[in-house]
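Peer 1: Each in structure tokens, the structures are laid out below.
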Structure I
Amino acid sequence: MEKLALDVKVLEEQLALCTRCGMCQANCPLYAKTRQESDVSRGKLALIGGLIDQMFDDAKGVRARLDRCLLCGSCAHKCPSRVDTQGIILGAKSIITQYLGLPFAKQLIFKNLLANPKIFSRLMSAAAPFQKITFRKEDNFQGTSCARVASPLLRHRHMVPLATTPFGNQIQEMDFRENGKGVTVAFFVGCLVDKVFPEIAHSLVEVLAHFKARILIPKDQGCCGIPALTSGDTKTFEKLLAFHVELFSRQPIDYLVTACATCSSTIIKRWPGLLRGQGGANGQLLEKAGLLAEKTVDISWLLAKRFDLSSLKGEPAGAGEIITYHDPCHLRKSLGVFEEPRQVIRSCGHNLVEMSSPDQCCGMGGSFNLDHYDLSSRIGKEKALDIMATGCSTVATSCPACMMQISDMLARENARIRVKHPVQIYADHLKAVRPK
């Protein structure tokens, strides 16, 4: 209870910054659908204030309300007072979880699986072959599957299946530098890229090889920890943070690159942010996490800022193809990266047509999609219609979670639109123009 009291005090100081101006209300994608004050960040901050005043009298009720949040950062992005609403909500979830404990299912998943990358990877690899029994392949452009037996969790969902062969530990180091000159890049793969979209990882390696980089891919990587953190399980988050900080600090690197907007945001903001909140504890770990955060970049940022994207000549296959781009919330709103992915796409000779609201949240929100699929799909359908209105044949985005949500929504609309990562588009461009 002493630790809880200290954590509550920190929250009180952060809550004082909110002026209740209502700007978050105008930008919250969830409030736009429900029109409930408790669904907007201003309402949630009021709930957290009430939690403090009541000293946990209704912690379960507050938890349920806080779980109705996409954590997309739209509110903080437009907040004139620069209130870190995401940080406050994550802090409140941590306090509530310390008080109430985690639900049994989440305890099992986070503490026994997610916190142990080797075990988690083995389990996912073992599960992949059984998908044919539980899911049926759909005939669509998105490559999704639907459950053979309807259930409350899977009903109506078009799932992107687990990859037959994850990216895993297939590559640990590749050096394409000439005479030892060039950048050294460590690759944080991430769960979804590894286990659902390994083709993104292979594309990233192909592109970095073309630009003569040295690529380090440390063995036995796991999750960045954000699923645990958003559920209030800071212990699992801290364990994964410490594991990965030590893993990626073993060799000097120029950049730590990811192909996942959420992983980038977590490493840059949440890893050092959590350690700083511990008041001087783990000083050495904080220093290492801070150094890694400074070197962490999205792959599109690296390609646009560090390399000459126009160095390849020739007419690529599909030149002039209409492509639109969806801005992941954690990339544009949290990190301010939005022009670089577009530079990657344009450099391939494609016609980039912007949708009306490219930075509108797709509605995924991680576990929000699992707990509130009805709301998630209502937001996602609006995104799908916005994509379709561009007349594109491909929609690109820099977040594998967004790719899953958009694939689901486009499949439900029977749209003949492919979903790709910008680095896949550039890798396809390389293959098309490279001399045979």
Structure II
Amino acid sequence: MNRSRLLPLVLALAWCVAAAPAQYVSGRLSTSFYAWEQFDTVGTSQQFLRAYQTAQVSIAQGDVSLTTFLQGTTNLAGTFGESGRVRFYNLYLSWTNIGKAVDLHLGRQGVFAGVGVGTIDGLVARARLFEKKVTVTGYGGASVGPEFTGVRKNMHDNYFFGGQVVTSALQGTRIGVSYMKRFEERDPYWTLRARDTSFAPVPYYVISDEPAEELGSADARYDYGDRFTVHGRYDYDFLNTRTSRAQGGARVQVTPEFSVNADYIHRVPRVFYNSIFSAFVANSIDEFEGGVEYGFTPMLRLFGRMAFVSYTDENSHRWTLGLNTGFGTVTYAGSDGYSGELTSFSVQGSYPLFGRTVIPTAGISYASYRLSAASSRDEALSLLLGAMVRPTAALSCDVQGQWLTNKLMQRDLRLQLRLSYWFAQRLSLLNGEGAQ
């Protein structure tokens, strides 16, 4: 990674927007602290404290804007992951509504276009055609590493591109087709390997095959008013020459209070071609699920779901029964078969006070489980207590405590604190007017 390329990019994009006479600046700054203590069943205790600083900022002038989202982290106590790292999740320049039809986004940004999902350093273009009944999206650029730091050195060996076409020309219907291809270079490295049956270690230069994926997808959805919905999707893996995912489902609103839904999904683990995981057999899973919902009032709804999951030679079942209210949820769930046996009960809720300036939250969850019929049964209990305090529209404080005990942890105590500040200001940076 070349982190030094980010600063010139930030300055160049900021200058493009700042050159305009009046800018609208908005965003959110958040400072968070995450502390936890783990005391396991053999008597070992560890304490950690980690700090996070995030900044989401947008500078807009007319149809041109600069958007960024970055996060810095550091360890204040204990050692957990890398300390002192800054991640750039978003940093892009947008020019929207060009000719009342085209949007352009240049820089680091998320891609959500059918089968193409991820983050790129590049260009995303979107056009709305035929009275906005057809939307065409195309994107291309360098793939972004999991560190979310600098730009990759060799973009031609680390690329991510694709596109999507969506049409809603038929009333109540949405049809889309999409395609993506991603290629990532793996750096070679030196290590020690056994030379022969004597197992004497010798230096060995490892050169890995470059992982890649190439997928195509088609999806459709049809809505008959508020009474009936049906949808389907099919994904194909071109490099592994197999179906990646096939799914379909329907929902029927039998009465204004009562609805029935059913879903089916066939999926294969999505594994990069030429990665180490592609050497293992990837078996498919077929899942059938059905459910019902009944609304006693707009604030009180009862729901139930039942699923059957088919593996290569085994099966499992799971079920959920719950009640949604305007202030919380009560859920009873369970599963059995190949995936293990589980029975759980949970209650979570919140209630606004003092004109929603204070919203306390609380929850409790209990689970009894075992991996197979021959295993012993274990239990887990967790508690949650917190509150959100928002004295003004621009300032909020969130605090939450979590406590857990199970087979591995005698107790696991966690505390999260977040301070957030929202801002929005119209500025004229270059003509001496100052804030307006």
Structure III
Amino acid sequence: MRIAPLVVGLCAGLLVPVIVGAETLRDAIAADYQISLGGIFTQLHSHPELSGREVETAKFLAKTLRGFGYEVTAGVGGTGVVAVMKNGGGPTVLLRADMDGLPVEENTGLPYASKARQTDLAGKDMPVMHACGHDVHVTALIGAAKQLMQRKGEWSGTLVLIGQPAEETLAGARAMLEDGLYQRFPKPDYALAFHVSARHPAGKVQVPMGIAYSSADSVAIVVHGVGAHGAAPHLGVDPVLVASQIVVTLQSVVSRTIDPLAPGVITVGTIHGGTKSNVIGDRVDLQLTVRADSFAVREQLLESIDRVAAGVATSLGVPADRMPEVIRSKTETTPPTINDEATARRIRAAFVEKLGAAQVVDQQREGMGAEDFARLIAPGLDVKGVYFAVGGTAPEELAKAPSHHSPFFRIRQEPAIKTGAEAMVVGALTLLAR
């Protein structure tokens, strides 16, 4: 089923410049929300698109940013959008929003809940939902883009705005970079982005001083055995037993081989093997996700998986020519997202001053989620990055708020969008101050 095009007319109010005058940034964004941003969010939420298939979302974003006066290029790294506005000498600041939804069937009961289905890149027909808040990110980027255009007298330098595809598969940032993001367009000195969070109070912001998100690596292990009758296991090598022992032993990698103060996760998400109860098969497939907060621990965990798989297989008699295959994904992989501390302190101070001290919170991370924004600020690129969180759940609902990627995921969009847009503008103006 084809996804209906986004209703571009909803952004008509945004395309008409207004006189800012004495109007505060917060008031201006609030007015934009009532005129257009609220409707844009609803439309984006109702029409999500899967990773790498964000065709209509990209068209909508490109048209909107072009209407503001940005120089826009579409089709970067697939469906990525890059918008540039040059405004005199100074640094270059990149603002990023990811655009993709998830293959989840929405069950929120919202009047604008997604009923969309789409064929994914593998050719499977799937339900689609914005179950991670990327609709908030795109809407806030549009709001920030307008305000920064109208406030050109307050900053000097170059703005680069990107609508990034395929964050959920950790492929979009890499694809845009490989398509010349930092060669074809002004290379940023700074990069900013945020994620709306169901675990933070709506409208509050948090700026990590260092680690913001963990690394993520998808790893497959193909365990080979020697088939036999289930009643005569001594005549074969049981790959189910080998795979099970690998799963158990992998847990000792984190508990016994890395520093107890260094976070790390190895999760075996799937295990598939066998055809019948009385048949010892010859293959079991495992799929893992690996998480770490440092480059060193990440590599240690990945190397340990190779060692454990080979060692367990050898100990259980797997023939040398049938040792496990450990396959690291070349696409579902991203390093840890680590904020530049000096820039993070500068941005946090600006948030305290402009948004108000009560709006800036310090909150411990929950879990080891990953973000491919890390690729845009990876070591060696010389781009100072800050990735922050914007709350999206009413305080009284925090204890029972559905998690990201849940069919029940729901964000209080108005405070999240308003705060997200204001924070992006404040961050950009801080780095581009005349």
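Peer 1: helix-only ellipticity at 222 nm (-39500 (n - 2.57) for each DSSP H run of 4 or more, over all residues; to 500) was computed and gave -10000; which structure, I, II, III, did it come from?
Peer 2: Here the read-out was taken from III.
Peer 1: Using percent of Cα pairs over 33 Å apart, single out the structure from I, II, III with the greatest value.
Peer 2: Ranking I, II, III on percent of Cα pairs over 33 Å apart, first place is II.
Peer 1: Relative contact order in percent (Cα under 8 Å, 6 or more apart) was computed and gave 16; which structure, I, II, III, did it come from? Before the final figure, lay out each step's value.
Peer 2: Numbers: I: 16; II: 12; III: 22.
Label of the originating structure: I.
Peer 1: Where does the value 18.2 come from, among I, II, III, when mean count of other Cβ atoms within 10 Å over residues 297-304 is the thing being computed?
Peer 2: III
The numbers here are math on the coordinates, done by the rules we state, and not lab data. Everything numeric here is computed off the predicted structure, so don't read it as measured data. Cβ atoms are built from the backbone, for glycine too; each structure is taken alone.
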